[in-house]
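Just so you know, all these numbers are worked out from the coordinates, no wet-lab data involved. Because the structure is predicted, anything quoted here is derived from the model rather than measured. Cβ atoms are built from the backbone, for glycine too; each structure is taken alone.
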Structure I
């Protein structure tokens, strides 16, 4: 198996999230500049669909092909009409940022997570949440359908493949799974493997879980992050994924990345191949050989890897499964003729 760059598309700013349009040829990109852009993967032409007042953190295409939802650091969820090219609904989902958002498999619900790290005591432990940190909204009406509690900041969220459960994880390595039909917490655990206590430039938690995903059959929940690091600014934790049997009374870790096959860096992207036989993890490389790698689902072993020379924030597979799309950016660099270069990137990779 190989993982090799096929094509690189440049965009003005770092891409935090992407969603594939139903035509399979266009992707919607959420940018650091707050813009939501449509990009044709073949022609590389782009169109501006809408914008947030701060960073755009998430973007999702509804099955109807006519509606795109986006989330941002302005705490808003926006509904965009693709045909008319306008925003027709705004929902103030949070008082703080939307760190991450997820669309249910049937497209009927969108979940968003939030939470600011505010010191709660003299030990700099995070203060309790000021609002529910995990919220679920109806994509047809924009109405709030569920709200759950998890100590902030909550950085990762995902629906189960059958749409019945929602999982979220925070900076402190705490994970919760809720039954959406019953509105009930069904699983909860914590791991210190993804977080650490900063002692070099600040005394507070660093790292955390940056992506959660249910595996085939929904029996395993995968956590992705960067492992423990003492320096909040270094981003040098272990390139880490772990899998848990979350349905058990005491969720158990059943697999994780091998230290012999990983380096150091922040891992933010995770996606299962359509066959379900293997998955892709990607992010930002601090030291080592790769910033994107494929792992076997059964053995957990490394199957292929590549260094795309940038930060990868999101990954998805194109129809057919023989190519994947990675979204992120490279170093902004300095001004040239009064302007910054285009530092956003979409990488198409052959498998």
Structure II
């Protein structure tokens, strides 16, 4: 059963585990440094579908189906499904999952959604509310551009602080038993708003929330950053990562070489012209469901923190002159 540790951290004493996981990405992501680790790489941005939105829904389908296949489970054995994306009313998730017949709880956490859905799936399993739960998250460059920025045909100039929305999805199946990676604890984020209004600098908006969540977790658990094999953020990019480290140092917590950012890993920063790095729900989702969980299974790491960050804004709020609130959810992952 879940037990509270300190003020904000929830320890999962039942030891829920990752039963299976999978990632599906687009061509640009497949050409990046992590390309060989993804389960499925598509060469066509539309994935053979009529629209980009339908393509994003298919990314979710492929990621979930591959995770189920790898774990040896069928959809009927999953008791609850937590999904999310960046689109209005979570349409990528709704239409992607409508044929699964699995009870569904759609989530919105912006780019933090993979951590949010995995957090809830783990809490449901640890509490006994579900025997098997799944977390599925996606984003798509073209759907995000259509909703949040300019039509692709416009050819608008991207600022140096802008990040490239990842076309990708990740899926994690959570249950009890087995030898998979264990979800040891979670720390739910809270809104942190430093007044950033530049929607082309999401990293700066999200970094304070990442620092806030990590500081609370470290205080609750009595640990230090160096106690972990890795601290993975997503997706702060180059701008946000530098700010995150500076803010942690100001609080007396130095972040060392064990930190990496999903937005800086998924693309080749020198050759792929993504400016400040990758972003989008699918960025941390696809990196988690390939590089991170794969690395833990292979023995590269045994004890790490996955902390996905989100900029909780919409086109409407930006047009109204609102600031960009940030949030970050943390998952403590362990191997026995």
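For this structure, a couple of remarks:
- Mean count of other Cβ atoms within 10 Å over residues 94-101 - structure with the largest value, from I, II: I
- Structures I, II, by mean projected area of the Cα convex hull in nm², for residues 14-133 alone: label with the highest value: I
- Given -9500 for helix-only ellipticity at 222 nm (-39500 (n - 2.57) for each DSSP H run of 4 or more, over all residues; to 500), calculated: source structure among I, II: II
- For 25.5 (mean count of other Cβ atoms within 10 Å over residues 166-173, calculated) the corresponding structure among I, II: I
- Label whose coordinates, when FRET efficiency 1/(1 + (r/R0)^6) of positions 214 and 238 (r between Cβ atoms, R0 = 25 Å, to 0.05) is calculated, return 0.65 (choices I, II): I
- Ranking I, II by relative contact order in percent (Cα under 8 Å, 6 or more apart), the structure that comes out highest: II
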